[in-house]
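Chemist: These notes open a run of structures that come right after.
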Structure P
Amino acid sequence: MKKRLLLLTTLLVAAMGLSACGKKEEEPATTEEVTTTEATTEDAHAGLNYNELTGEWSADYVSKRPVAVMINNLKEALPSSGTKKADIIYECMVEGGITRIMPIFSSYEDIEKLGSVRSARHYYINIANEYDAIYVHYGQSKPAKEVLDNHAIDNINGMTYDAGFYRDSARVAPHNAYTTGERIKQGIEDMKYSADYEEATHQQVLSFNEEDTDLAEGDAANTIHVNFSSYSKPYFIYNPDTKLYDRYEYDNPQVDDQAEESDNILTFKNVIIQISTYECINPKNDLQELTQVGEGEGYYCTNGKYIPITWKKSSKNSKTEYMTADGQPLLLNPGKTWVSIIGSGSDAGVSFE
């Protein structure tokens, strides 16, 4: 009996020893798997450069300061030229319920025609400064002139730098001022602006997912109606084939007349609607002030769905931060982004289908 117990005990100890050895042998395999995954992620971007305006990696992209250009958005001035090459486009309301757009370009040198270019507004200057962009415009409002006179931004102004612009005889003034990538590049050199970021102060504005990711929650956003006023009611329609939003203005697709006809509609992976407040500061010409410092609500749309978000900006010189409803930083999908900053008045609003 004692021999039997001794034998069972010996077998039990041996089995436990084998089991323990087996566990120890599995650990290096797990470590090796993690290391391999990290190496694969790094290898995926080998030889590529990161575009912080779109969250995309490309061998052709060269990191440098972008340019932000004031573009006409009146019905009489459409179609625009060169706007499809923008990485980000902002739209804000100006006088009379109309809007202007400000495309931001990380690559602009090869743009053959860009416009029509219109005058500056001071709140657009604040947005352009968030991206450390060089601001391109033709003229300015009185509040914008005060900001420009204080050298708040590196800018190329058609009123003071005629070589940067030309008039298109096919259009009537004031919808006929245009520029090119070469003229902008020459203007940057002539005015001795730095084309490179100031690394010590530079900050990335938008944050992105590593890859295209559907929203885990949210409701359908196959059509996004964005009302600025009774006059300006643009909208976006989601294309499930391209997984992009097509932009519509004045009940027609908003197109770029310099793009191929088969692919000339302005399209976006991300649409952000930021809700703020506009206030008339000059009744004579309905000049507007936009509240930019503070906090507010909004919506983020991608891949046919939307979620509520919040935004905050602590000072005029800080960047605008976008967050999910639970306070986490908002991560956009890699690709182009349209930002509509609407008011909270009775004629303004957002709806989804």
Structure Q
Amino acid sequence: MMGFSVSRAWSIARKEFSHLMRDPYTMSLALGLPIAFLIFFGFTINFDIRDVHIGIMDGDNTPVSRKLIEVFHGSDYFHPQKLKLTARPLKRLDEEKDKAILIINPHFGRRIEGGKPAQAQIVLDGADNLTSGIVVGYLSGVELAANKRINSQWGNWKWPIRLKTRYLFNPELNNYWFFVPGLIAVINGLVATLLTAMTVAREWENGSMELLLSTPLRPSEIIFGKIAPYAILGMFEVWVVFILARMVFHVPMRGSYWVLFISSAIFLAGMLAQGLLISVLTRQQQLAVQTAMNVGLLPALLMSGFIFPIQNMTPFFRRLTEIFSVRWFMQILRPVFLKGAGFKDLKTEFLALIVLTLITVMISIKSFKKDVEP
């Protein structure tokens, strides 16, 4: 039996590439969609909450209480507004006029001046638990700054221990540095799956696939020829998104370009094979696009650690994430960009990514052969 011929497979690839270059819709989708997704997701996904409206009810009205209020005015995260003492805090939170209320009781300043600890109460709107959790984190910094400011002027005791926090790899906790590397996995995985699923399904709809199968070409040669142009295009998309990440969002690249290149190639091979499998199972372009969007986008957003930390999931779902290659690619990208991690540091992630890609490729090839061979 005639074996696999690289020359025949490459002939199919050249033909597919020429068709691809003459298809403005597919080319605009392949090149425009990653850029649009990166700009859209990059500027809209932001967990940095600023200008939090906080009402101030100062029942003490002393220089000490005013020092505390000045800390909120000096913060970029809060937008303080002084309220009357007759204001109803719960009503203001219920009407969403404020996200938090600071209540300073009488004798606050007197206790501080007397060397005694004093407390101020903050009431938060807990309906939005995500925002509330972030605001609580901000308040810890405000508390530290207020203690230092008040204690330096009125405190009668000294702090025996002072803690200084330093953030490694992302000193400013820049939101873009965290999300944009993950967007490379989300965007390129989705586009690779979508393109192969859509274009091969179109071949089934038009009947050109049957004509191609009637030639002496083997199914494996057809598969290679069909996927190779999109693999090249996918790698080009990776570098387009990478350049935008560096130039627009100023994400640092501390790792090796070879690690990025090889991991991207392995990941794209699996996503392209996944798109081929979808086209074989659906054989309809519209259904293939819908399936590719669901299969490519939902796991990337929900099960990869892109938005929700995997360690915070239940044990079942933590295990479930391990069957998605996008999870392992995500765990390669961020350390490569921010920590300068190499192959040795990421050997577990690379092994998992290679195994999942091989499984996906083998299933896709087997399904394609089963579907076309008598």
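Laboratory data are not the source of any read-out in this text; all were calculated from the coordinates shown. Bear in mind the structure is a predicted one, so any value in this text is a computation, not a measurement. Cβ atoms are built from the backbone, for glycine too; each structure is taken alone.
Chemist: Here distance in nm of label points 7 Å out along Cα→Cβ at positions 76 and 260 has been calculated and equals 2.6, so which of P, Q was it run on?
Modeler: It was calculated from structure Q.
Chemist: State the single structure among P, Q that was used to calculate helix-only ellipticity at 222 nm (-39500 (n - 2.57) for each DSSP H run of 4 or more, over all residues; to 500), giving -6500.
Modeler: This figure was derived from P.
Chemist: One of P, Q was used to compute distance in nm of label points 7 Å out along Cα→Cβ at positions 148 and 284, and the answer was 6.4. Which one was it?
Modeler: Computing distance in nm of label points 7 Å out along Cα→Cβ at positions 148 and 284 on every structure in P, Q gives 6.4 only for Q.
Chemist: Supply the structure label, taken from P, Q, corresponding to Rg and Dmax of the Cα atoms in Å with the calculated value 26.5, 112.
Modeler: Structure of origin is P.
Chemist: Right, something else. If distance in nm of label points 7 Å out along Cα→Cβ at positions 172 and 300 is calculated from each of P, Q, which structure is the one that comes out at 2.7?
Modeler: Derived from the structure labelled Q.
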